[in-house]
Structure formats: C-alpha cells, structure tokens
1. Identify the structure, out of 1, 2, from whose coordinates distance in nm of label points 7 Å out along Cα→Cβ at positions 21 and 309 was calculated to give 1.6.
2. Tell me which structure, out of 1, 2, gives 22 once relative contact order in percent (Cα under 8 Å, 6 or more apart) is calculated.
3. Assign the value 26.2, calculated as mean count of other Cβ atoms within 10 Å over residues 157-164, to the correct structure from 1, 2.
4. Once distance in nm of label points 7 Å out along Cα→Cβ at positions 181 and 381 is calculated for all of 1, 2, which comes out largest?
5. Where does the value 3.2 come from, among 1, 2, when distance in nm of label points 7 Å out along Cα→Cβ at positions 93 and 117 is the thing being computed?
6. Assuming -27000 is helix-only ellipticity at 222 nm (-39500 (n - 2.57) for each DSSP H run of 4 or more, over all residues; to 500) as calculated from a single structure, say which of 1, 2 it is.
7. Suppose Rg and Dmax of the Cα atoms in Å works out to 21.6, 62; of 1, 2, which structure was it derived from?
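Derivation of every value follows stated rules applied to the coordinates shown; laboratory data play no part. Just so it is clear, the structure is predicted and the values come from calculations on it, not from any experiment. Cβ atoms are built from the backbone, for glycine too; each structure is taken alone.
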Structure 1
Amino acid sequence: MVTGVPGPKARELLERKLNHVPRGPFNTLQTFVAKAEGALITDVDGNTFIDLAGAIGTLNVGHRPTGVVDALHHQIDQYLHTCFHVMMYEPYIQLAEKLNNITPGEHKKKSFFLSSGAEAVENAVKIARKYTGRKGIISFERGFHGRTFMSMSLTSKVKPYKFEFGPFAPETYKWPYPYYYHSTLKPRELDDQLIKQFQAFFQSEVAPEEVAAIIMEPVQGEGGFIIPSAYFVQQVKAICENYNILFIADEIQTGFGRTGKMFAIEHFGVIPDIITMSKSLGAGIPISAVTARAEIIDAPNPGEIGGTYGGSPLGCVAALEVIETIKEKNLLTRSVEIGNAFMKRFAPLQTSNKQIGEVRQLGAMCAIEFVKDPITKEPNKELVGEILAKAHQKGLIIMSAGLHGNIIRLLTPLVITEELLEEGFDVLEETIIECCSN
C-alpha cells in the first residue's frame, strides 16, 4: 500500500541527502528502504513496493534469500576480512571451483574475484592485453561496461556516463550492434551487412593483429535489452578465431539465470574465452568475477591482478549460496516462465497502443520500447518518464533503459510469487494504458 512518495520520514532523509551527498548518484525512487524481502520493499514511511527492478539486476534470487543470509551470519562469526593477498581462505577457492565448473566450455578454466562489475571489465582487458601482447579493445554501440576509466571508454552512451569526463583510454573502438526493430533490413541481411562493415573496419581503423579482444554483452542491458541473433554472435566469434582475438562475454547483467540460462551466451552457441560477472552473483554483497581459459588468465604474473577487497569472504559465501539457490529453486525455468507471462500480457498491447514500438524479452530480461510514431520510431522518453512516475506512486518499482531513455526494462527477482508478479503486471498494464490514452 502506497500513501504518497516521498512520505514525511523520506522527505527528512532527502533533505539530509541534499546537504551531505553529491548530486551525481542518481535515484530511481525518492524514498528510503526500511525492509526488503523476496520481491517486496517497504520504505521508511511504511509504503510497500513490488520490486520489478531488482537493484538493476542484482537480485535474481531476491532480497535477503534465506541461504545467503544464513551463510553470511555463519561467516561473520568466523572472520570478516583478511585480504586474500595476505591470508587466503577456502571460500575463495570453493567459488573459483564452482564458476570454473558452471561457466560455458569444457576447457580448463580459472577464476579470480574483485568487488564490482567495472573492476571485472578492467581486469579482463588487462588479462587480454597481457596474454595477446596487443592493445586494441573493441566494444559495441549502446554497450555499457562500467564507469571506471577503461570501462567508461568501452561504454557507448555519452550522457550521463561519459560527458565531460574525457579524454578516454586509447586503443578502444566501437562496432555497431544489430537493432532489428530500427532496421529496414531483414535480421539476416542486417547481420551480414554489419559483418562486412567489421571486415572493412580492419582496413580503415585498426589491423586485426593489433586487437587483443572484443567485449560483448550477449544481450545489451543499459542499451535497451537489445537481443542479437545467434548467427550474429557466432560470426563475431568466428572473426575472433580467424584473427586470434579474444572474445569477452560481459555477463554482469545477463548472468545467473536472468535470461533463462545460467549465462546468456549459452543461447547463442558460443564459448567465450573470458567471462565477466557481478550483480546477481552476490545477491547484494559486492563481488565480481573473471573466469577465463587457464592459459589466458595465467598470463599476468603474481601481483599484477587483484585488489584489497577482491573476493571478500562475505562475497564468496554469498555467491556460493546464490548458485545453490538458483539450482534448488529451479530459477532458470522460473526465468522462462516470467518472460512468457510478460509476453502474454504485454505483446497484445502493441496492437492497441501505437506508442508501444516493440515488446521483447529473453527469459526474464524484459523490455517495452515506446515511440512517438510507429512509422518514424522516434523515441518517446517523455511517455516513459510519465509511466515510471505514476507506477512508482502506485507501488511498482520499474526503471528505464536505452540511449534515449524510452525503454521500460524489467529485472524482476526470479523468486517472485505468481500472485505478486500478476499484481505488478496489473499495475504496469493499467499505467501504460492510462498514460498512452492521455
């Protein structure tokens, strides 16, 4: 039940935030959490929200999952932090063994851990350069890989992530990524056209012998939940193999069941050389991982990769329980069910609401793109802003995405009950129809 956001306690906290926290960190809702469980959040004024944002994809196993909470309490009673570089601990090794086992590919793999997704990307680039002896890194238009220096250089969206923060890291390049909804070509024709452009790129921009790696989100997250074809991804991997370029799969938002597979790259029949992971790996405890072919990740010498808090004991035990929870609760199947329910509910709205350009999903990675005109497909950021604001006041947490902010994205906790999911969909559908009819 929501009685007005922000409420009196939240307004008091907002005033304190204004005085003591810089304006840079953005906030989706203008209120503060008091308690969270599963797919529900209660704020400091007693308002209860259905969470379909999942801390930007961090909570595939939900808020405060029992196994994770119990593992954390047990770990706290033993030790909090020794720094793996000073005194090692077994959970680090256990998690490395687990990720080496569950990530795609039967080859020998090794893993190490950091604190954030951006750190994972930074270290994946370092490893790729060390192993290949090359400097060039290729990412994709609309891609998002983090806010640190190298990861920001690889990120495509200028505002708010890159504007006036340059100059950026050299030897980074952008390739186009298929966006079938915005193309007049058939998907296969667009794919082939882009692949030809990639080959021409090696003639005009940088020689393939100078490229260390190509980094790709199997499904673009911040870019708008854009889903490529298996053919496109396979062709990119073929280019990598042809020129001895490493293929990095950025699974930070797509990993751990979000798309109906443990890792989204599994949908495309491609085995990456390096995988970066974070977000739902720790169920809210900061931890990230880089898993790679053993001979690649062993290229750095001792001391050349790592970090003081990388793979903290709390992060490691949380991650181990997350992986177990996904298996025990059959959350890969649940992800598919959520995606199917989403399409069943929202795909029909396209026919009755011209402002809905496309409804798309892969597993529970779901999005609705809004346009001003179905012919020109001009982005409708204003409509999305209105929908978000009204949904928030009705107790539904949703977020936008895309270069133009005209896409509503859902990152629903996979543990959400059927009743709560339908209630959340009811609110979203009602709000979309209301706003589209204005």
Structure 2
Amino acid sequence: MTNNNIESSAYLSGWKRAAFLTTLVLVSIFSQVDRILPFILGESIKKELGLSDTQLGLITGLAFAVCYSLAALPLARISDRGGAGKVLVWCVVVWSAMTGLAGLASGFLMLSLLRVGVALGEAGGTPASHALIVQKIPASFRGRAIGLFSMGIPLGTMLGFALGGWAGDRIGWRNTFMAAGALGLGIALLVTMLLAKRSNGQLLNRARMEGFIAPARNLLKKPAFLWLFISANLVGFASAPFYVFTSPFLIRTYGLSTSEVGLKFGLLQGLMGIVATLVGGRLFDIAVANNSVKIIHQPAIVFMVAAVCTTTALFMPSANLAIALLVPGMFSFAFAQPFAFGVGHLIAGTGKQAFSSSMLLLGTSLVGPALAPLLVGLISDYATGANIENGLRWGLLIGPVASILCALACFQVSKKMSPRQHLHLITL
C-alpha cells in the first residue's frame, strides 16, 4: 500500500468526522470558558479579595501566560509523537479541576497559583487538537476543520461572558468557578470515550523527533515563520487587554452590571467569532486551492480596520456605540486564527504541525498576555492616582497600536513564503 493510500485510510468521513470535530469544538469551548471567567468576574473578585488593577492584570495575564507558554512546547512534541489523544484528556482534567478549585481561593497568591494550574492544562489543548486534526482530516478540508475548532473560542467567550456574568450575579463568582470546573470534567470523560483511542501516531512518527530548542530555532530561521511568529506576539498584545479589561471598562465607564456586559459584549463577541472563524477557515482553504501569493493579506486588512474602530470605541458617549465599534476587534482575532495556524502548518511541514501551533501559541500567549494586561493595569492605577478621568481608557490604547503593527507583520509573511511552501499543503 502506498503512503497516500495509508494516509487516506486514516482520514475520517461522514458521521465519524462530524462526531470527531464536534468533540474537539466542545473541548475548545470549555477551554475558553475557563480562561474567560476571571475577565467577566474580575470586578467581583477584585472587590472581595481587595485586589488592585495591577494584581488583576497579573492574575489574568502574567500568571497564566508564563506557565501556558512554557508547557506548550513539550506537550506539542508528545502530541506529534502520536500521544495527542491522551495529552488532550489529561489537559482537560487538569484545567477543569484547577478552575473548580479557584472557587475556594482566599487571596491573590492562591488564585494566581490556581490560574497557573489552568494554564498548565490548557497549554496542550490546542496543539493536541491540531495534531488530531492533521491525523484525521484531509488537507483539502483542514482549513475548515481548524476554523470549526477555533469556533470554540468565540463560543466559549460568549458563554463565558454571558453565562459567567449571569451566574456571577446570581450564585457568586466562587460557585461559578466550581460549576464550570464540574462541567469541564464531564467533557474530559467524553474526550476519553471518543478521542483518546483514535489518536494514531503512525504517520507522524516518520519524522525524526528532536528536542525543543533545535526545531524551534529551525522554524524561526524561516523568514515567513519568523514574521508569522512576530505577528502572533503582536496579536497577544492586541487581544489580551481587549479581553481582560473591556468588561471593567464598560462597567466603570457606562455603569453597566456584570450580567449586562456579559449579555451585550459576550453575545456579540461570540456571534462575531463564530462567523469569523468559519469564514476565515473557508477563505484560507480557497487561498490554498488557488495557491495565492497573498495568503494572509486578508487578516492584515481586518486588523487595520479593527484598530481604527477600537480606538474610536474607547471615546464613545454611550455603551451601545462603544460595544458596536468593538465588533471589528472581536471579528479580527477569530478571523485570523485559521489563517495563522494553517500557514504555520504549511511552513512547518509534515510531523511538525502541532509544534508549529505551539510556537504560535507561545507567541500569542507569553509576551503579550504577560505584559499587556500588566501595562494596562499600571497605566490605569497611575492615571487614577494622578486624578486623570478614566485612566483605563488610555491603557487600553495599547491594543489598537498592536493591531496595526500586527497587520504590517502579516503583509511580510506572504512576501517571505516560497512557492514550494505555498504548494506544500496541497500535496500532503
């Protein structure tokens, strides 16, 4: 049997493919719910535990980002070796348990450590899922598969903001964490039954398994991937403040309740994200099929529009106008994901797709999320101490600036890709 026939027989179709992708979407949803809860519940947590904006930025940014980034690469290598299913099960168990225990947090240190635990679990979720997609989904459908998986992020954001805000007002932030953790453990059981035994490393094991430093260095030596990695870092700077501090900004500036912010902002975020990931996945597949030399130009344009609209939103006189102008920002982060991960797989090649995903996650999840919320918090606290009205607004301008820079980096990615890299995905 030829290699092509072996690969074709490994791919899923029909109801098996649908069940496979549905399970991965559920994993993505609950990963995002557990990540987003401290954002919508931030004001309640801050008041009860007596935290500053700087401490809130550390909990939601640095504490999460450092562990997430450090754990992503080794978990990705295990996934590339064929252990993706088992990695995914244990990751869901860990992040769900840590989320539930956050309801027992007594102060800043304990909550920070529990968020580190959540990060440790979530670090392997996306690389393992991408490894499973590469093993079980044919290249012609892979952009849409990544788009469907990525759709879990806006869905999880919507549920995290809307249901998290509703639950926070009714049962308190502690019980909300506990309920989310319990639901996540149920998803872990589903993954065990449907995915853990499906993982097959036969095809990917042909690639020589190296350490972490050498393959990372080899990827970054490729100009196209280097610019993609730079753009991923800038996405982190743009998106982290957007998610962490938009809810507090809307509550403080316009007097909205937590549930109102969750419903208005969270619902729109979810809907825009769903549309964006599906459209982005489809457009990426079209770009690959057409061997487009401008394969990632579309996200660049979207980021530029989002930067202008987000800046304007911060100075609007009403909550509804502000939220409406935040929509392009919501759209941009989700729209770019299928393109970024798809191009990363394209450049990395067979057997290194999960590792390329983890590298991009390292970019989006380390420097930006670690520093941007902290910088926003510091600017907000400094402005408040200097009696400057709504200091949080000025800190949030970090996001639009990063979006513009990200757009410029995306333009460079397409310029640096070779014709062979453009054709690589089609020939898998």
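1. Details: 1: 1.6; 2: 2.6.
It was calculated from structure 1.
2. On the way: 1: 22; 2: 26.
Going through each structure in turn, the value belongs to 1.
3. The value was obtained from structure 2.
4. Details: 1: 1.7; 2: 2.7.
By distance in nm of label points 7 Å out along Cα→Cβ at positions 181 and 381, the leading structure of 1, 2 is 2.
5. 1
6. Comparing all candidates, it corresponds to 2.
7. 1
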